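Below, each structure is written out as structure tokens.
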Structure I
Amino acid sequence: MTDHLRNVPVVLPTGAPARRRRGLFPHYQWATWLYWVCLVVTGFSMLLTARQDALLTPEGLGIGVLLAALVTLLLTAIIRRLDLFEDEPGPLLLAAYAWGFVAAPTIVVVANDHLISALERVGLASWSAALAGPTDEELIKVLGVVLVLYAGRAHVTRPLNGLVYGAMVGLGFEVSENISYIVQGAIMDPNSDAVGALQVGLSRVLVGFGAHVMFSAIAGFGVAYALTAFRISVARRIGVALGAYLLAWALHFAWNAPEIFLSSSEAGVFASVFLKYVVLILAFVLVFRYARSIDHHWFETVLADQPADVVTPGEMEALRSVHARRAVRKAARRAGGAAESRRLADLQEAQLRLATLLGIYPDGSPPVEVQKQVVHEIRSRLTVPVEVPA
């Protein structure tokens, strides 16, 4: 659950599971096989490269891996909080990250070499990075998003799911790319591998922090929209997916493009990078807000007809945001102590699980009814009424 309460175990009716049991990456799906074949082949190639880097500059590789680990931990914590109503399964998040870290950069290296050579032959050398980067990288990254979403589609019920998995693919790609640049910086520095690695590493982290995360998140939103918006026409779903992908491509193109409007001075370069980064963040925020508005509508729809002993209007309002959930738990703590606050946290988690189930199963089906019993059982242990602060 996005509020990260504790994912506490809930006492259930005998023999009844709280969550639906859905396989991750079923072996009979083409997407599963394609994902694993690509990951194994590219993983072997990456291991050979890593072995060579370790022999050439162990300091550079070590610094790159350390910075990659720090960035991964920080951005993963942020990404996992984007979904207000459900925790995405850890194995699927890891699968998305692995595609971005291993498969995508390994394939992109080969594709970029060929495309850049072709662009140089037709006189577009100065624009090769702007054209080749988004063309190859966004295509390979979004392929990974498609494979992860399709192979784990039982867990994909809303467009925001795609945004989260896309962000994880982008995160894997970004830190993997950073490591390769850091290693190159260590090798090229004439004085010290460590100094060269740190200079390149800090510049890569500080300039465009999370750019690939946002590119791929936008494209991932479009893919999940096409897969989950069943009440929308196929043409519109495809149009949104294509539009999101083209937006990601255009933002990446602009980021890599040479400066043609501002001066080539240090101040001009800084202003250009700053402006591009602001535009990228604004575009991501707009897509994210749109995805969240879809989420709020979905949440209100699936719980709209539930009786008050399952979820009251006040509880519905509190569940809509992390801030409101924490506020009602603080009110419960003041009224009934820490134990009451924990019980209310359990109730919120159970209600969010119920909403997720109702998004897949019809009301009255066994998984939904079992989860309603869980909600009733937790509610029976509350000692003070739930108060929603104004």
Structure II
Amino acid sequence: METLTNETNELRSEFLPCQRSAKVLVKNCMLFLLVSNLLITGAMETHKAVEFRSKFLHVLLSRRSAPVPLVAEPSKPVANPIFQSDVPSTAAIESSPKAHMNNLKGMLNEENLHLHTEAGEQGRLPLLILSLKEKSVERRPAVVFMHSSNANKESLRPLLEAYASRGYVAIGLDSRYHGERADSKTAYQDALISSWKHGNTMPFIYDTVWDLIKLAEYLTHQRKDIDPQRIGITGISLGGMHAWFAAAVDTRYSVAVSLIGVQGFRWAIDNDAWQARVDSLKPLFEKARIDMGKSKIDKEVVEKVWDRIAPGLASKFDAPYSVPVIAPRPLYLLNGAEDPRCPLGGLVVPVKRAKKAYKKTPGNFKFVAEDGVGHTVTSFMIKETSDWFDKFLKQRNMTFG
């Protein structure tokens, strides 16, 4: 604990000088409190992990709106959820293992909430929580599920129902500018372009990771039905990125699975393998190309965009640095071997470093690239995810160090 005490003292001296302006002081106080809490919850963390979290939280706080009390308010179910592209197939997620019940839907308790994570409309985090109605004096394990780009929490209902049937508290949410947080079918793309133009928000990955930090606080401190030591997180594609970064920055997510989400952003730039990822966000990069006076999108455009909308994504927070700091908590990375958005070449170094970080607990890390699969989630991935959470979250008094 000596190293952690030293880190806390360093943070105290760095972030709490009285001479700073009120606005900066508030944000630095928030950073100190956040990192201090993570130091306490992650007592076995390495110096690199603590340093990573401090730097990442500093970036998150640089573009936050005013803090608000962490309050969850009841809301109503969404009748017609917004999809910003074609409605995704639910075939794979419907294959998730579930308990055999004659009337599952009738046995489920459904909560629709808005959790306030910061000031402003995007600071209202919509939650869909499913669990079994049966009363239990024991706290249950929980899993947070993150949807893919242009989808919403309602698209995850088959997964939520399956996990709830097996005794989990299953939590779905809308990421920034999606679902209830979207006012049009172009809301997400519009937000990305606005971030490029003004640099005042981080709608690609980072802002939703802030929401996930606040969600972890809510789940661990305000939910009497959830075991705060047994909270998992998973997601698909963009949701896989959210799960990856949330687990890297917040140790309260004790088990993580990322589906077709982990990639090497720097590696893609250096190896001319960025096109598929850029094509998935084409309006943003086209706007940047025009603003930079380029005749076509090139790697300079790509690098400038990442630095602008998600500082550090292609450098100090990239997969080689963020994946290993999840250790020793259980982490499973599931990708497609033919995925052009998450090319395997960009995962060689992150996986190698992760294996080194998990040297003392090798069974807590797993990486699989499914043969013949591109950027799509499969029934195999869904089953593997389910087995991983059952293995690590169904046991009590978990220790991973």
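Every number here is computed from the coordinates shown, using simple stated rules; none is lab data. Small disclaimer: the values here were computed from a predicted structure and weren't measured.
So if we calculate relative contact order in percent (Cα under 8 Å, 6 or more apart) for every structure here (I, II), which label has the highest result?
Ranking I, II on relative contact order in percent (Cα under 8 Å, 6 or more apart), first place is I.
If helix-only ellipticity at 222 nm (-39500 (n - 2.57) for each DSSP H run of 4 or more, over all residues; to 500) is calculated from each of I, II, which structure is the one that comes out at -24000?
Of the options listed, only I reproduces it.
Work out the source of 5, 20, 28, 23, 15, 8, 2, 0 here, i.e. which of I, II gives that when P(r) over Cα pairs in 10 Å bins from 0, in percent is computed.
Only structure I yields this read-out.
Match the computed value 0.97 of Rg/Rh (Cα atoms, Kirkwood Rh), for residues 167-374 alone to one of the structures I, II, and report its label.
Matching structure: II.
Please state which of the structures I, II yields 46, 21, 21 when Cα extents along the principal axes in Å, for residues 255-334 alone is computed from it.
Of the structures listed, the value fits II.
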